[in-house]
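Asker: Below, each structure is written out as structure tokens.
Each reported figure results from applying straightforward, stated rules to the coordinates on display, with no laboratory input. Note that this is a predicted model, so its numbers are computed, not measured. Cβ atoms are built from the backbone, for glycine too; each structure is taken alone.
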Structure P
Amino acid sequence: MRPQGLNTRIFLDGGDPADTREIIGLLGFLDGQTTNPTLISKNPEAKERLKSGEKFSEKEIYRFYRDVVTELSGLILCGSVSVEVDADLSTRAEQMLEQGKEMFSWIPNAHIKFPSSAEGLRAAEMAVKSGLRVNMTLCFTQEQAAAVYAATRGAKKGDVFVSPFVGRLDDRKENGMDLIANIVRMYGKSDRHVEVLSASVRNMDHFYYSIALGCDIVTAPYEILKEWAAKGLALPVKDYKYDPKGLSPIAYKDLDLSKSWKDIDISHELTVKGMERFSADWNLLIAR
């Protein structure tokens, strides 16, 4: 059962409903799940199909993704399931929005994932006005988080997530948890309609510090949630200290959240690389 005093919502990052069932059994609860094209490509059924030399048609892969998230939705009735659009660097906002609207119709508890790029933000701006819930993924800077806030201004709390990717910044020897702390601090001065979802969590230190920082949500892979269950769902101790292990700090910036998102520098090479990777993994599943 949910530990007393746990205010952060716990999501599983994965694409296999069997893992979801097991984690719910181990934890006694689960607040949501995040998916993406890479995780769907790792689904056992998709892997088996590729191993046999078969691929999906474009129609089949969308049906497969829909079936997976429909099953997840049924397991997490009171939570959220994030479903990601297929977007590469050439995908226009209108195309993302069209995909997003279709995916949003699949299940009653969807958040549609758009990249934190210019076209992704433009899609999000249109999406929230159309009544969609969104999860802005591949966020690597405080500026991108400020732009997410500005692009979705007026949305209800709970309708917008931003997903800063901790582990991929750590891979570059930058302290990804500083980005989480900076965004939480920045949003603390706002109406907080955007919720912070700590993503690309690689270890228990990431997991515990996300909770200690007061993140709205932390999404973690199967292995980490299983490890947390083995620890008896222990929470971080009071005054928890995170050891960055020599990673370079990321300084806080005093950004103006009242600015238009179009006036904010949102460029980051990891957003570009992330979009390319997700698109490539998706395309590997499809017979061209």
Structure Q
Amino acid sequence: MSSKTKIAVIGGSGIYDIDGLENPEWVGVESPWGTPSDQILTGSLEGVDMAFLPRHGRGHVHAPTDVPYRANIDALKRLGVTDVISVSACGSFREEMAPGDFVIVDQFIDRTFAREKSFFGSGCVAHVSVAHPTCPRLSDACETAGRAAGINIHRGGTYLAMEGPQFSSLAESKMYREHWGCDVIGMTNMPEAKLAREAELCYASIAMVTDYDSWHPDHGEVDVTAIIATLTGNAEKGRALVKGLPALLGTEREPCPHGCDRALEYAILTAPDKRDPALLAKLDAVAGRIL
């Protein structure tokens, strides 16, 4: 059964709005999981409903650890979002993934430790699969739109999610690159991707390379001044990519061929008579389809 497409863009460092939105309006969304990072910019682009959420808030007020990830994903679900595009700055562990390039991430290693990572818990236990944490259909659209915008895009890559806010030590950087096989490093895609899966939202991750982390012998430690300069250029490219998505995804949306929108089908283990009513009330948007 088809539904109406609604694309959400979660913008990371350097991206705080979407160009060309028709009927733009910043709206507040209340969530039982807390206050989202900011109001959400809604509108349409080429006839397709769009929503934009600045992950760090306008003016960059939320540190990576403090981003209200659960409230953000829940708020987007409440707005009727079907597809989430994550745009974020990252460091690169690969010579060929140079500053200014984009990487369409398909795997994560989660090294964060100070964040709430699930909507579920005691009173309603659920286990979703994140074996393939991003949606190939949505990633295809991002790749196509990016190449059409003239961006140098790498398809596929493993993103190391670190807690931050400090950048890596040289030893960590070398370990992630040489022994763990990671391609890029950032601070914000986890638990965001896990929560999107729990909320049955298709999720694609666009990592915008700003630097070579600290492993590169010719670049030394991460220089925030250089990062900001690269961010400015990346932000323009990111907006160009987003502009191409409505035409590719269309106004009507078929069920996800990879099952992202049915991730909770067999995930909830707690018997119906043992479920906590207070938690169920908070899950009304995220898991309403299944509960």
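Asker: Thinking of P, Q, which structure, once FRET efficiency 1/(1 + (r/R0)^6) of positions 157 and 237 (r between Cβ atoms, R0 = 30 Å, to 0.05) is computed, gives back 0.95?
Answerer: Numbers: P: 0.55; Q: 0.95.
The value was obtained from structure Q.
Asker: Here distance in nm of label points 7 Å out along Cα→Cβ at positions 125 and 269 was calculated and came to 2.8; which of the structures P, Q was it taken from? Walk me through the numbers before you get to the answer.
Answerer: Working: P: 2.8; Q: 0.4.
Clearly, the read-out refers to P.
Asker: semi-axes √(5λ) of the Cα gyration tensor in Å was computed and gave 27, 24, 18; which structure, P, Q, did it come from?
Answerer: On the way: P: 27, 24, 18; Q: 29, 23, 17.
Value 27, 24, 18 for semi-axes √(5λ) of the Cα gyration tensor in Å corresponds to P out of P, Q.
Asker: Given a value of 11.2 for Kirkwood radius over Cα pairs in Å, for residues 77-132 alone, point me to the structure among P, Q it was derived from.
Answerer: P
Asker: By the measure mean count of other Cβ atoms within 10 Å over residues 149-156, tell me the structure among P, Q with the highest figure. Mind dumping the intermediate values first?
Answerer: Values: P: 20.0; Q: 16.2.
Of structures P, Q, the maximum of mean count of other Cβ atoms within 10 Å over residues 149-156 occurs in P.
Asker: Where does the value 27 come from, among P, Q, when relative contact order in percent (Cα under 8 Å, 6 or more apart) is the thing being computed?
Answerer: Working: P: 24; Q: 27.
It traces back to Q.
Asker: Figure out for me which of the structures P, Q the number -13000 belongs to, where helix-only ellipticity at 222 nm (-39500 (n - 2.57) for each DSSP H run of 4 or more, over all residues; to 500) was derived from the coordinates.
Answerer: On the way: P: -13000; Q: -6500.
So the calculation was done on P.
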